[in-house]
Structure P
Amino acid sequence: MTLLAIGLLIGLCVIGLAMIPLGLPGLWVMVGGILAYGWLTGFRSVGVATIAIVLGLAFLGEIIENWIGFRYAKRYGGSTRSGWGALIGGLIGAVIGVPVAVIGSVIGAFVGSFIGAALFEYSYSRHAGVATRAGWGAVVGRAAGAAVKIALGLVIAVIGVFALLSYRP
């Protein structure tokens, strides 16, 4: 049982980290791996504090990813409307890109963020240059958000390793 738990934890952490750049819910897969490890080992090394921390980090990753995309669209000269366009366009693009294997949702999210921010900004400012800059800001923001989520994923993986190392049967 312990080998199964170790394999599950390590496997889900690695898979989760690989999922993040693809725009998939990798942090939640990692949280699931830590919860499964805790359950399989009788929660001897995974307690309430560990669960709360990894859940908090996963929620934080989702919030930061969306906020950064929103913020960068505004930072590159767009209005609040362009931030909302980046968020909505990114979500729609990710859904539309799903049929393309592996990277479709990632490409869709980036393209959708650009188009959403640019269209929403153009509908507000009526200046193509401002709209284009806001679109590029949304793309940069989405990339920065993914980088933050990968960093948080590494922190969650380290927490999982510490739980693994502190297990005493």
Structure Q
Amino acid sequence: AESGNQEILDSINKKQTIEQIRDASKIIREAGINLSPFFMLGYPNETNKTIEDTFNLIKDIDCYTAHVYPLIPMPGSKLYEDVKAKGNIKEDRWFFYFFWNVNVYKRDYLTSKEVYDKFIEIRKYVETKRRDAAKKLSRNPKYILRRVYESLYSPKQLLYLAKRFFKLQFSK
């Protein structure tokens, strides 16, 4: 998906609409498949409203988990060249180009701190929702029996499942 805002999707030449994302998500969920889309925050033209649209889409499509990351214009990419042409690259050293570093370039409308704060807010929501879903699933006897059966020939896997089960039961 990459964004929950149509203007952002259009600006990055995604040939999809928000409605198509919603429809595909519904089909995937109805087929019993865990939906795990990817989203990026902090496009050059991103605003608080466009990030809020993305957050709302994540909530609306009811995904098992969502992979959310700050956008990093990687050297050599078209995005990097576009941002560099505007004079908005703040850091040229490769060391700083890792997944959560929002400080490598200046956006048109948001500060790096605003992007990072929204990123953390959305990540917390996604992780809480995923943990709650896993906790609910871990209380389903059919699920537990199936997982134990699948792991009968792997004591290491059984030990992992037992640890995870108890950790989930006693987490907040």
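Coordinate-derived values only; no laboratory data. This one's a predicted model, so the numbers in the text were calculated from it and none came from an experiment. Cβ atoms are built from the backbone, for glycine too; each structure is taken alone.
When percent of Cα pairs over 26 Å apart is worked out for each of P, Q, structure Q gives the greatest result.
Out of P, Q, choose the structure whose coordinates give distance in nm of label points 7 Å out along Cα→Cβ at positions 73 and 137 equal to 3.8 when calculated.
Structure Q accounts for this read-out.
As an exercise: relative contact order in percent (Cα under 8 Å, 6 or more apart), calculated from one structure in P, Q, equals 19. Which structure is it? Source structure for this number: Q.
Can you tell which of P, Q yields -29000 when helix-only ellipticity at 222 nm (-39500 (n - 2.57) for each DSSP H run of 4 or more, over all residues; to 500) is derived from it? Label of the originating structure: P. When FRET efficiency 1/(1 + (r/R0)^6) of positions 97 and 153 (r between Cβ atoms, R0 = 25 Å, to 0.05) is calculated for each of P, Q, the greatest value falls to P. Of the structures labelled P, Q, which one yields 0.00 when FRET efficiency 1/(1 + (r/R0)^6) of positions 49 and 145 (r between Cβ atoms, R0 = 25 Å, to 0.05) is computed from its coordinates? This figure was derived from Q. Source structure of the calculated read-out (distance in nm of label points 7 Å out along Cα→Cβ at positions 65 and 113, 3.1) within P, Q: Q. Which of P, Q yields 1.7 for distance in nm of label points 7 Å out along Cα→Cβ at positions 33 and 105, as computed? Source structure: P. When Cα Rg over 2.2 N^0.38 Å, for residues 57-128 alone is calculated for each of structures P, Q, structure Q comes out greatest.
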